[in-house]
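Below: a set of structures, written as structure tokens.
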Structure I
Amino acid sequence: MKISVLTFVVLALICAAFVWLQLFLSKKESPWPGLVLPAVSFAWSLLALFGAIIYDGGTWKEILFTALSILIPLNIPTFILMAVYAACRSGNRRKKDLEKMNIQDL
């Protein structure tokens, strides 16, 4: 029982570290650093997909089912990271608009 609780705590800390890193990268001036983690997550899901399709084979229905059953769960972190990115970038955009309005008021 202790091992499973410890594993859960460690995985939760790792997930929190990735979200914090995504927040840090998304708040940068350039938009590109914030897209690194979602791109890595998406590439990881594609790697798993291609590996499963090559290993499994089968009819096109089996391949389609396999592709959906791999892509949907493995892209949940990608969607979460992209949501964090979009939230941070919209905050940056709002701040830039306020700065422009303040400059125009002067």
Structure II
Amino acid sequence: MSLSPITTGHYLALSAALLLLGALGLLLRRNVIVMLMSVELILNAVNLNLIAFSQHWRHTTGQIFAIFVICVAVAEAAIALGILIALFRNRGTLLSDEIDLLKW
């Protein structure tokens, strides 16, 4: 039994699955925390693409850029969770349909 090596195509297929899962979660869910996790899945799919192509072309630029994207995603998640805690304390819900802070 011979196992084939993992190629760039395998990474791209996994990245496409993560992107699809994140997009479906973003479009179909109403809970803001689940939507935030879906955005993180999409960012992880992008990072996987960056690292796969960086390995394929033998450059470290994609890997360095992926580290920067991870750092920005961590900062975004921390700020978003802080905003969501304040929103929950004000409104008592995290459903996106019931958040109407900007309506007159």
Structure III
Amino acid sequence: MSKIKNRANHKSNFSTVGESLNEFIKAYRIQGKFDATRLTSSWERLMGKGIAKRTKRVFVKERKLFVELSSAPLKHQMMLSKSTILDIFDKEFGQKLVDDIIFI
């Protein structure tokens, strides 16, 4: 019986990989960089291959997403859809990671 109690106590001393990663991110104050990387690496999946093919660069700076596009008509269309794109990101990540999108 005491072995079962020891195992239960032993398991409670461990944390999941996710919990450990969250503790690491908080300890080193890199949440912003982590979120920016998640967002930029999800660009193709969220926007689709057609838009991704015409995207030269995507990066986050000061809570703004900068997207460099190779197509002027696409840039215009994306500017008109900016609020929809921000909504997609908010729903995908469950929080507001960027405040604005700048198309260049």
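All of the numbers you see were taken from the coordinates with simple rules; none came from a lab. Worth saying up front: this structure is predicted, and the values here are computed from it rather than measured.
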One of I, II, III was used to calculate helix-only ellipticity at 222 nm (-39500 (n - 2.57) for each DSSP H run of 4 or more, over all residues; to 500), giving -17500; which?
III
Work out relative contact order in percent (Cα under 8 Å, 6 or more apart) for each of structures I, II, III, then name the structure with the largest result.
I
